[in-house]
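Before anything else, here is the set of structures, which you'll find just below.
Values quoted throughout were computed directly from the atomic coordinates according to the rules given, and no laboratory measurement underlies them. None of these values were measured; they are calculated from a predicted model. Cβ atoms are built from the backbone, for glycine too; each structure is taken alone.
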Structure 1
């Protein structure tokens, strides 16, 4: 018939090991169905940990690899973000949180950033200078945040505990924002 069933499983790595294995075993039961595809988005090291835990007491890493490889037939590894992508991500987060731009202006900026980022292989950069060209009157506090993004991006890429992970970058920014608010409320200037 040509119809396909595509099952998307996201964040499997956020489940407890027992739930992870139960889900994988359920998927395994349906692998024989024609025209069916399972897409699992997860950190494979966390999944491998769940498999190791499931086969508790077995030290043979080959068993873990075998179980994993029989289930996951086409692994696609998403590389970490590079400095250019992290810088663009930071700037877009700052734009999104800006009160000085309306929704249409934010969307126009987002589109221009994405366009520029797609040309990064040609040496096009998403940096403060570029950001100041995407809108005629950016709020001064937003431009100051672009400077912060320019300085933070290389650190967010090279820090081993962040390594360009968007979730960890956002978490870092949230923690920084809270600490800056606390400092400001105590009269500390930065």
Structure 2
């Protein structure tokens, strides 16, 4: 029971921190500016890790590699704490489990952004955050929008992307459970 509570705490903190770091990376990669209040929140919670990492990993090619490396470090620490508490600490599975955890977070983040975009399109397509979310989803959605044309004015490409992300999540979960 104590292990489960500790695991819940570590997983929650790691997921939030890594999610913000991955979002920070993605927003810069797709050239989307965060709304002011959210941007301040995101930068204040992640600058303590990103700024020192930037000294070692400067941005190259327009990508914030320090944010991505920070998410990888959070994954390593999270999985390391889990394994250490189980007393089954081994360096090989630690790196692989951390990588699979990051993939898990990325897929859930993309699914979340996809849901937010769909909800905005139904409820209020002109909401202040709608263009930001749409711009963050565009690199993922563009190839599928070419494959699946709108039918009767309804864009079904989010359904296809959601299905493919769920398949990727299933594969990542199967690998993660197989290793854990």
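General observations
- Structure from which -18000 was derived, helix-only ellipticity at 222 nm (-39500 (n - 2.57) for each DSSP H run of 4 or more, over all residues; to 500), options 1, 2: 1
- Comparison of 1, 2 by distance in nm of label points 7 Å out along Cα→Cβ at positions 68 and 116 - largest value held by: 1
- Identity of the structure behind 12.9 (criterion: mean count of other Cβ atoms within 10 Å over residues 100-107, calculated), options 1, 2: 1
- Among 1, 2, structure where relative contact order in percent (Cα under 8 Å, 6 or more apart) as derived comes to 18: 1
- Entry that produces 1, 8, 14, 18, 18, 15, 13, 8, 4, 1, 0, 0 once P(r) over Cα pairs in 5 Å bins from 0, in percent is calculated, selected from 1, 2: 2
- Test item: Rg and Dmax of the Cα atoms in Å, for residues 28-123 alone calculated as 16.2, 49, pick one of 1, 2: 2
- Top of 1, 2 by FRET efficiency 1/(1 + (r/R0)^6) of positions 20 and 140 (r between Cβ atoms, R0 = 30 Å, to 0.05), largest first: 2
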